[in-house]
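So, here come the structures, one by one.
What follows draws every value from the coordinates through simple rules; no lab data is involved. A quick note: this is a predicted structure, and the numbers were derived from the prediction, not measured. Cβ atoms are built from the backbone, for glycine too; each structure is taken alone.
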Structure 1
Amino acid sequence: MEFIKADGDKLRAGGKEILLRGFGLGGWFLTEGYMWQLYTKCDRPRRIEKMIETLCGKEYADSFWSRYLDVFITEDDIRWIAGRGFNCVRLPVNARRLCRMRAGKCEFVAETVSRIDRLIEWCKNNHVYVILDMHAAPGGQTGQNIDDSADDVPRLFMDSDKEEELLLLWRALAARYADEPSVAGYDLLNEPVSKQFARFNDRVLPLYIKLIQAIRDVDKQHAVLLEGVHWATDFSIFDNLKKGEMENAVLQFHKYWNVPDEESLDPYLRYSQKLGMPLLMGEGGENNLEWYTALFPALERKGISWSFWTYKKMENSNSPVSFSKPSGWDALVCWLDGGPEPSRKNAVNTFDSLLFSVSHAKRNEDVLGALLREAPFVLPCEAYDSFQIHTERRSGAELRMHDPVTLYFANGKEGIPDYKRYSGEPVPEEENIVAELFSGESLLYHFQVPDTGTLQASVTYSGEGELMLKADDAGMHCRGDGIFTIDDLSRGRHILTLTCTKGSILADTIRLSV
């Protein structure tokens with residue numbers, strides 16, 4: 001593997017342009033409550049740790065976490081990720097569990113750092129890059145559950161000793177991995193300071209500069225990743241940077257629950273072009289499959305690397321991997337809500353059951369199908385890659401506004417679509433969008449098929465017009481109900497063309513299966 005380098009607004013490995021595509025390994029070294037369906041009841045690592053110790057005792061708790069770390073991510077996960085065509089994982093780390101500060105020096109916690117070393121070795125063996133993500137800095141950089149804050153404020157920007165600890169930690173990490181090319185780069189701070197603490201915004205870039213200097217003292221090879229403020233959505237802290245001022249640096253933004261179109265990426269692309277730095281969409285997910293099918297291809301059309309969040313969590317259908325709710329979990333949640341405390345025996349059985357569930361997780365192939373557009377999957381008609389349109393756009397849904405394609409809400413309302421599908425819920429009827437096509441107009445979509453065989457596609461549409469579906473130049477059999485089949489379609493990438501051949505239609509959804 002070759003070192004990843006930032007070269008202008010591109011990433012390169014061994015001189016060749018590379019697009020990083022992969023997953024954030026949330027919930028492994030840093031467990032957030034929602035990943036265990038505890039939500040605000042027990043929302044961050046230190047509270048989860050205290051809960052287990054309170055219910056089960058310290059000896060059991062120590063044993064539990066060691067076993068949990070053993071089974072949550074294994075080399076089989078990395079093999080599967082690589083085998084499905086992805087080339088990167090982003091590893092969130094918790095400073096509190098990674099190092100101890102003694103006499104002004106950073107001493108790594110052996111169990112944690114050895115597991116990082118092991119992950120890097122797995123990834124190297126499978127040609128997968130690792131981004132080291134400082135998800136929970138000393139004292140907390142965000143003041144929220146995601147950084148394991150002790151008191152819900154970003155102490156990193158309030159206490160000078162916390163800043164010094166972070167400098168020492170990054171220097172120690174960089175020294176340890178300076179010669180490791182399978183480490184893609186160092187994500188200096190995850191989502192620093194939310195809007196609630198915007199008074200600290202002007203301290204973020206100066207801290208980045210200090211961190212980069214500490215890293216460069218021992219490691220001149222690795223890229224550094226710089227996130228914007230307010231959940232990594234606001235790049236204004238970089239306004240005073242000049243093009244070329246940051247060497248081998250990447251701008252990182254996160255994207256959740258908003259419009260999944262190219263126009264929404266333009267503000268970040270402008271900074272990328274202005275500063276001559278590549279982009280990484282470092283977190284995006286926690287939505288439904290149709291949103292994934294629209295967003296992630298849009299990122300790739302714009303040459304933006306990405307990391308899906310998150311790889312694995314409890315009882316869900318919108319992450320690549322899911323584990324079942326353990327027996328006794330409802331009683332645990334009831335206790336958190338003020339109900340009776342489970343006995344120690346029952347609590348131990350519950351957390352043992354959790355370990356069993358985690359180690360017997362299931363893979364949600366349809367999530368990967370949506371990310372890759374690999375059949376079978378559902379394709380919203382508004383998630384087109386290109387178009388052939390000769391009529392003027394009419395008002396309707398405020399989506400993909402730079403394009404001439406007319407997009408309507410099926411129920412006739414107008415405005416910005418609501419894309420909040422936190423648990424992967426289906427699109428509600430009032431948010432359903434359709435694309436209007438007149439005779440001779442087309443929408444084009446890329447898709448993949450895993451093996452040579454027969455493709456079947458069905459299109460939901462309305463109107464008095466007629467449509468034609470075409471996959472590349474392959475023959476097809478189209479019926480009046482919008483279903484067609486193509487025999488012997490080869491494995492790999494193809495282009496699906498949806499064309500109105502007469503009158504007009506309102507195209508809704510395409511379903512592809514093999």
Structure 2
Amino acid sequence: MIKQQLQVEWQLLDAQQRRSLALDILKQVPCLLIWDNFEPVAGFPAGTPSIWTEAEQQELKAFLQDLRGGATRVLLTSRREELWLGNLYRLVEISGLNLTEAQELALRVLRRSLSSDQIQALPDYNALLRYLHGNPLAIQTILPELKRTNPDALLQSLQSGEARLSREDEQLGREHSLFASLTYRLDALDLRLHQRLGVLWLFQGFVDADVLAWMCQENAELPELLQGLQVEEWQGILDAASELGLLRKVGEGYYTVHPALPWFFHDIAQEVFAAQQSQLEQIFVAVYDGYGGWLHQTFNTNAEFAMQLLQLEESNLLHALRLGRQHQQWDRLPGMLYGLNRLWKTQGRWEEWERLLTELGKLAQDEAGEALVGRKFLWLCLMGHKQELAGFRRDFDAQEAILSRLREYYEKAGDEKNHAVSLHQLGMIAQERRDFGEAERWYRQSLSIKERIGNEHGQAGTLHQLGRIAEDQGQWDEAARFYAGAEAIFVRVNDEYSLNIVRSSIQRMQASRGGA
């Protein structure tokens with residue numbers, strides 16, 4: 001009777017009276033009001049007319065204002081900041097689940113269609129969960145595919161954008177909204193912009209506008225739709241996609257990609273770039289070859305910046321490596337390897353690094369350990385990384401054997417730069433063995449070549465090692481002279497990373513000298 005009476009009284013009230021009554025109730029009774037997809041209130045995307053009049057928008061704003069301080073809380077979800085509301089709200093960025101939380105959700109999802117024994121029999125799928133970045137809806141949509149597909153195969157198909165999920169699966173329920181929502185957002189874009197986004201099918205979780213611009217410069221094989229696009233143009237395109245929630249802007253020119261979107265971008269690419277897909281993949285490989293090498297070098301002058309980008313670009317570097325192998329672009333693989341080497345070595349991921357080198361070694365050399373035809377450059381690169389790995393494991397005999405082969409090859413080939421590098425590294429092995437005379441002999445041969453070819457940076461590295469030998473033998477003045485020479489060069493070439501190492505050596509020597 002009371003409920004019926006309230007309904008009758010509510011119907012007798014005018015709009016203002018209803019607003020006042022609702023406001024009074026909400027301010028006194030603890031409630032949580034959730035308004036999902038709030039952005040269309042002010043027009044979405046930006047510039048799109050809203051079905052709400054300005055008066056209605058202001059009335060809503062006033063209503064939310066009046067609720068402040070009461071018992072009711074309001075949760076608005078939006079893909080952007082709603083600046084027109086002023087200071088009415090507190091912005092909370094939603095991040096993905098951590099790995100433990102993602103595992104818990106995955107288990108719940110899998111229990112819908114698999115028995116406990118079937119779940120336990122599944123291969124490890126943590127790599128798949130990491131790829132999904134803890135996105136709950138993506139986990140709910142993708143994990144059911146494990147009853148049909150091996151985790152590694154599913155991950156590979158997701159990375160390539162070729163995955164075709166079973167949308168008719170009754171177990172998915174509301175997760176169908178992911179497909180509908182993403183399709184709606186893509187359709188809201190300008191057609192030409194929409195088509196250009198198809199190239200994002202190549203990227204794995206992170207997009208840098210600079211990389212896209214590099215791909216678009218002076219390449220006759222590039223589709224006309226992409227030719228000549230500059231960084232600023234790509235930022236405008238990616239910003240528009242970011243506003244729609246297709247990407248997430250994390251810095252100027254930097255964006256993360258929703259883990260579900262490679263499927264959609266792949267569909268666009270198939271529609272728009274089908275005839276040029278192979279060329280685009282090879283251009284992607286070529287760009288990341290140069291980019292990986294650049295990041296490796298940049299670590300010397302700005303280690304923090306380089307590491308941040310390497311962590312973000314890791315999946316792209318690995319994907320470019322896979323594509324390079326697929327297209328047999330053997331001379332394009334070393335750049336990605338140098339980038340991954342810098343990242344994984346700094347993070348102490350030596351076992352992963354060794355597995356990758358072993359895998360690629362099978363593709364670069366024959367059973368006798370000699371380079372295959374057309375793969376000499378890759379073989380040399382792998383040999384250099386393998387000797388470093390042997391040094392990390394303090395297997396100096398194996399490291400010396402590899403370096404001796406490299407030294408002989410570079411000397412015969414007339415490659416003075418790399419010949420000097422191999423001599424320097426042989427000196428480091430002798431130094432580790434405390435054979436200072438042998439170490440100095442190798443170092444001085446290396447230094448002589450570096451001086452002749454004008455390799456200042458290389459000279460500084462060798463001067464530092466000669467300083468270490470002198471310091472270990474208590475030859476303080478000699479050590480100070482070598483260290484000073486290395487320090488001056490590293491200052492001149494702006495190598496902060498190596499400069500810090502030299503200055504640490506100087507401080508250590510001064511402390512030892514003072515105590516001597």
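Out of 1, 2, which one gives -8500 for helix-only ellipticity at 222 nm (-39500 (n - 2.57) for each DSSP H run of 4 or more, over all residues; to 500) as computed from the coordinates?
Answer by label: 1.
Of the structures labelled 1, 2, one was used to calculate FRET efficiency 1/(1 + (r/R0)^6) of positions 82 and 498 (r between Cβ atoms, R0 = 30 Å, to 0.05), giving 0.05. Name it.
Value 0.05 for FRET efficiency 1/(1 + (r/R0)^6) of positions 82 and 498 (r between Cβ atoms, R0 = 30 Å, to 0.05) corresponds to 2 out of 1, 2.
Given structures 1, 2, which gives the highest value for Kirkwood radius over Cα pairs in Å, for residues 266-441 alone?
1
If FRET efficiency 1/(1 + (r/R0)^6) of positions 74 and 114 (r between Cβ atoms, R0 = 41 Å, to 0.05) is calculated from each of 1, 2, which structure is the one that comes out at 0.55?
The read-out was computed on structure 2.
By the measure relative contact order in percent (Cα under 8 Å, 6 or more apart), tell me the structure among 1, 2 with the highest figure.
Largest value of relative contact order in percent (Cα under 8 Å, 6 or more apart): 1.
Identify which of structures 1, 2 gives the largest calculated value of distance in nm of label points 7 Å out along Cα→Cβ at positions 122 and 362.
Checked 1, 2; max of distance in nm of label points 7 Å out along Cα→Cβ at positions 122 and 362 sits with 2.
As an exercise: mean count of other Cβ atoms within 10 Å over residues 90-97, calculated from one structure in 1, 2, equals 23.8. Which structure is it?
Source structure: 1.
When Rg and Dmax of the Cα atoms in Å is calculated, the result is 30.2, 103; to which of the structures 1, 2 does this value belong?
Going label by label, the one that fits is 2.
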